[in-house]
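What follows is a set of structures to go through.
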Structure I
Amino acid sequence: MYQNCPASAQILFAAADATWRTEAARLLDRRVDDPTLDRCPEAKGQPHSLLRIAYEARARAFAGWERSRDGEARA
C-alpha cells in the first residue's frame with residue numbers, strides 16, 4: 001500500500017539505518033554518528049549475524065527509498 005510513497009520509504013530507511021548504525025557502533029566501539037561507519041568493511045558483519053541482518057535490511061530500505069524517489073521525479 002505504501003511501497004511507492006517517498007515519505008514511507010524515507011522513514012523505513014531512517015529506521016533501518018538507525019538500527020544498523022547502533023549495532024555497528026556498539027560492536028566496533030565507534031560513535032553512532034561516525035561518518036566513516038558505512039565505508040568500514042567490518043560494519044557489514046559476519047554472515048547470519050545480527051549486524052549483517054541489519055546491514056542487509058538497511059541496503060534493501062535504501063534501494064526502496066531510491067526507487068520511490070525515482071518514481072516521484074517522473075510523476
Structure II
Amino acid sequence: MKTIILGVLLLPLGVLLFIFNQYDFVTSGKIIHVGNLKIARENDHLLEWSPWLSIAVSLARVFTMAIGILNRK
C-alpha cells in the first residue's frame with residue numbers, strides 16, 4: 001500500500017519537473033555597513049535540471065505502482 005501512495009505522489013513531481021525545468025532565486029548580503037553608508041550585493045542563482053530527470057521520475061512512478069499492485073495480491 002505504501003508503494004502505491006509513493007507512486008501517486010511521484011506523478012505530480014514528474015509533471016512539475018517537466019514543466020518547470022529551472023528555478024531562479026536571488027540572495028542578498030551586506031558588504032559594507034558604516035554609519036549611513038550601506039552597500040549590499042544581490043546574487044542571482046539559477047538551478048537547472050534536465051528534462052530526462054522528469055522522465056526518470058515518471059518511470060520510477062510506473063515501477064513503484066507496478067510493485068505495489070503485484071504485492072497486493
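Bear in mind these aren't lab numbers, they're just calculated from the coordinates by the rules spelled out. Source: prediction; values computed, not measured. Cβ atoms are built from the backbone, for glycine too; each structure is taken alone.
A few points about this structure:
- If relative contact order in percent (Cα under 8 Å, 6 or more apart) is computed and equals 42, the structure in I, II: I
- At a computed -22500 (helix-only ellipticity at 222 nm (-39500 (n - 2.57) for each DSSP H run of 4 or more, over all residues; to 500)), which of I, II: I
- Rg and Dmax of the Cα atoms in Å from the coordinates reads 21.2, 73; which among I, II: II
- Once mean count of other Cβ atoms within 10 Å over residues 12-19 is evaluated on every structure in I, II, the highest one turns out to be I.
- Distance in nm of label points 7 Å out along Cα→Cβ at positions 28 and 60 - structure with the largest value, from I, II: II
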